[in-house]
Structure 1
Amino acid sequence: SSSDPDLFKILAEVVQASSPALPRPERLIQNPLLLMGFILRCVYSEDQRCHAVDIFESVDKMYACIPKADATAQGADADLWVGFQREADELEKHLTCVELLQKHKIKLSLSFADLRRGCSNENLAVHCMWNLFRVLGTRYRPAVFWRGFQQELFYLHSHAFAAVPLSSVYDMYVRCLVEQEHFEVMSVVVENWTLTCGDM
């Protein structure tokens, strides 16, 4: 099934059995370019609907086997290689985003493809951001949490939900702080909002 996390455990085993750390004759997938394509297609396929949090460990193992950027690729393959390396960098950031969501027990029903889509699909990204603040706002959290969360929030915005206008992120953040009555933290956030986005 395209939504079965156990399938990703098998895919991760295939990738680990193709690791560049192994002698080339022992690898299941011997060509580094084919291995890169296989990993990225598995993770970002529109057909697979596994939630990113459910397959995080398997995808993290797959990411660890991605061939290094200095692996040789020539001719037409060189352009393909550059594109794959760009996607691999994106995957690293998405793995960090999933770690942040796990850290704060934010269970958004998003695949890795959705995390990528959240940087171009505003409706999806706005919906996700509202859900994120709804989960965080369900219980009181001390001011120290909200101060520390700001950097993580904008990392998530930059790499998973960039389609949300920055001013909208600040607006959601301030609303949540008002509901939690953290007015001191809110005043700093509003100041940053003004500096970053100009007049509100």
Structure 2
Amino acid sequence: MPRKRLTREESREQTRLRLLDAAAVVIAKKGLPATSVEDIAGHAGYTRGAFYSNFKSKSDLFVELLKRDHADIQQDLQQLLEADLSVEDLQQQLAQFYSQAYRDHTSYVLWSEARLHAVRDAKFRQRMNALCLEKRDVIAYFIEQFCRRMQTPLPAAAGDLALAMMALIDGMLYFNMSMPDQMPDTSTEAVLSTIFTATFFGSNAPRN
């Protein structure tokens, strides 16, 4: 069966996705400052011209990459919110989701690169701060929705809880990656699950 010919829009979108995928791999391996436009384009199988036909700069691509990563998490949470689950099952699924979110090492490295770059580049810092606040607001929204559905009171402001949960995952993942003998996967998941469950469910936490 002959392959379907892509439209111009489909071809452009395919190129963008391949460039983003390539950027995630190369930046995670080499770091943002050491990664060139040519590195990204070459890894994706394209030319420098193809890169600039889709992105204005390496920073623009990097921001798009971070947005895509955040959108993936948002989609997973939305599916969980819409799932037909009992309150107890939903609590267990949420605790499991949070305790295993640290496993995406590439995502962690990319956001770490973004934070370091933001410290050095004031212009990028503004974009990074806006992204972090957007991420906080989205997570805060889901915290409110899940608590409302489970009829559990918010233990603190949703925005503050969102930042705290984000920071906790980042901290635990750092030690999990840098000192795996001291903070192995089993310990990391147990700690994250315990803190998440105690924070949001308290005495209403599901029992195994």
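All of the numbers you see were taken from the coordinates with simple rules; none came from a lab. Everything numeric here is computed off the predicted structure, so don't read it as measured data. Cβ atoms are built from the backbone, for glycine too; each structure is taken alone.
Brief remarks follow.
- Value 3.0, calculated as distance in nm of label points 7 Å out along Cα→Cβ at positions 28 and 92, assigned to which of 1, 2: 2
- Structure (1, 2) behind the derived value -26000 of helix-only ellipticity at 222 nm (-39500 (n - 2.57) for each DSSP H run of 4 or more, over all residues; to 500): 2
- Sorting 1, 2 by distance in nm of label points 7 Å out along Cα→Cβ at positions 108 and 124 from high to low puts 2 first, with the largest value.
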